[in-house]
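Before anything else, here is the set of structures, which you'll find just below.
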Structure P
Amino acid sequence: MTIALAAVFGLLIGSFLTVVVDRVPRGASIVQPGSACGNCGLRLGPLDLVPVVSWLALRGKCRQCHTSIGVEPLVLEVSTSALFGLTAWHFGASWLTPAFCVLMAGLVSLSWIDLKTQRLPREITYTTAALGAPLLVVAALVDHEPKRVLLMLLGAAIALALMAAIYALSRGGLGDGDVRLSPLLGGYLGWLNPGLAPVGLFFGFLLGAVVGVVMMALRRAGRRTALPFGPFLAAGTVVAVFVGQDYIDFILAR
């Protein structure tokens, strides 16, 4: 039941993220005005905003002018729902589930924006931290493990120190938005285990390297082609959340 509820809630949050990823990069309000077709200006009603169902029923087109609205709503809704459901499966009915769902929502929106604009808006990074940190503190207190708060801060410091060093060595190859994002990722991973902070970054850089090599092999990118790195950091963090501890245990057992 917890997994199903989380997945449904993820669909609703994913629908809201379609507004976030469109308006935040433009500096527009995410509250007003209401959602509307970008072509004809049709104000979208409740039936136009039912996650997934509305998109499928309208075949991805505006109800009035039939202009394509693209796959963005479908991708954001389904991916957020899947991550929320996976989070609930992993953490169960605990305060960690809503805490990490906040992280997942933030990572989905940041990744999409970075892919489209090569920017990681600080507003989303800071809002995710402001919403997620108190939930992590509550989870630590409910579990009678207040030391987790210190571990969270340690993880954030580790991630920030590593990314700041990489930023300095990269000489412009890494964006400052990636550095700002790192304490958020490290804080979440640090709550679980500070050792996961470098593991999450490692997974992110590994994924980025693999994709870069593949794109060069397919001649979709050259050595100097700039790739948005936020999605790789996000993916590395997600992998670390769910299997990072298994990876550490495997390495230590060798």
Structure Q
Amino acid sequence: MHFQHSDSIWRDFPELAAGALHVGGVRSNVSVADAVARFQAIASTALATRPEGELVEIQAWRRTFGRMGLKPTQYRCASEALLRRFRKEGDIPSIHPLIDLCNAVSLAFAIPIAVFDLSRVSGDLEVTRAIGDELYETFSGETEHPEPGEVIFRDAKGRAHARRWTNRQSGHSAIRPRTKSALVVAEALHETATADIAELMAALEQAIGSAFDIRPTSALLSPTSPRFAIVADAKASHAERL
């Protein structure tokens, strides 16, 4: 399968920087507490001087949501929602080692990270604009249809695995204890996004590799190298230049 952003997304959001990572051999019985604490400490330091809404990474997503016709304080990108909860509660509940790591890295970099169980994704996955007939499943099991033109993560069977771009993922492809293979996607639009996504992906690849004793593969995506190929063996995943 492949992951990519559509040509129209790159055209409409030329400031986008993105990274994709394939994790094979996922397990739920590993400890990531030390790594999570390290990344959360970075977030705590950043939040000690200003709230999440003043971070440049979050401000860029707020502007983007505004361009998409969404009220930024009603629909928040995933990293802003995480930072807001972390600032108020001082911690993020543990869900699964892979999710816990990705949430902690998202906090540290203030950049939204999506994680999908690949066994629940049909064919290629693309960030694109919705037609409006796609099926989206909430975490409570209810079904919705995205608005026409809404930015979604859509698979080959027309299932939406995320709505409003980085606002809300689908319960259908959420990571579960039985998950074995996952796709991780990070996206940013602020001025230093390209460098920050590269740093984030390196940090995430190291943390995941250490925790799960595996070798995840990642790629930085761009208009000239937009497609990430995922095969059964994670070592063979790569970005394709089109």
Q: Work out which structure the value 2.0 belongs to, where distance in nm of label points 7 Å out along Cα→Cβ at positions 118 and 134 was derived from one of P, Q.
A: Q
Q: Give the label, chosen from P, Q, of the structure having the highest value of relative contact order in percent (Cα under 8 Å, 6 or more apart).
A: Q
(Q) Quick check on the output: 11.8 is mean projected area of the Cα convex hull in nm², derived from one of P, Q. Which one produced it? (A) Q
Q) -10000 is what came out when helix-only ellipticity at 222 nm (-39500 (n - 2.57) for each DSSP H run of 4 or more, over all residues; to 500) was calculated for one structure; which of P, Q is it? A) Q
Q. Just checking, which of P, Q has the largest value of mean count of other Cβ atoms within 10 Å over residues 22-29?
A. Q
Q | Answer label among P, Q for the case where distance in nm of label points 7 Å out along Cα→Cβ at positions 78 and 94, calculated from the coordinates, equals 3.1 | A | P
Q: Match the computed value 1.3 of distance in nm of label points 7 Å out along Cα→Cβ at positions 182 and 198 to one of the structures P, Q, and report its label.
A: P
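Only the coordinates and a few stated rules stand behind these numbers; no lab work does. All values reported here derive from a predicted model rather than from experimental measurement. Cβ atoms are built from the backbone, for glycine too; each structure is taken alone.
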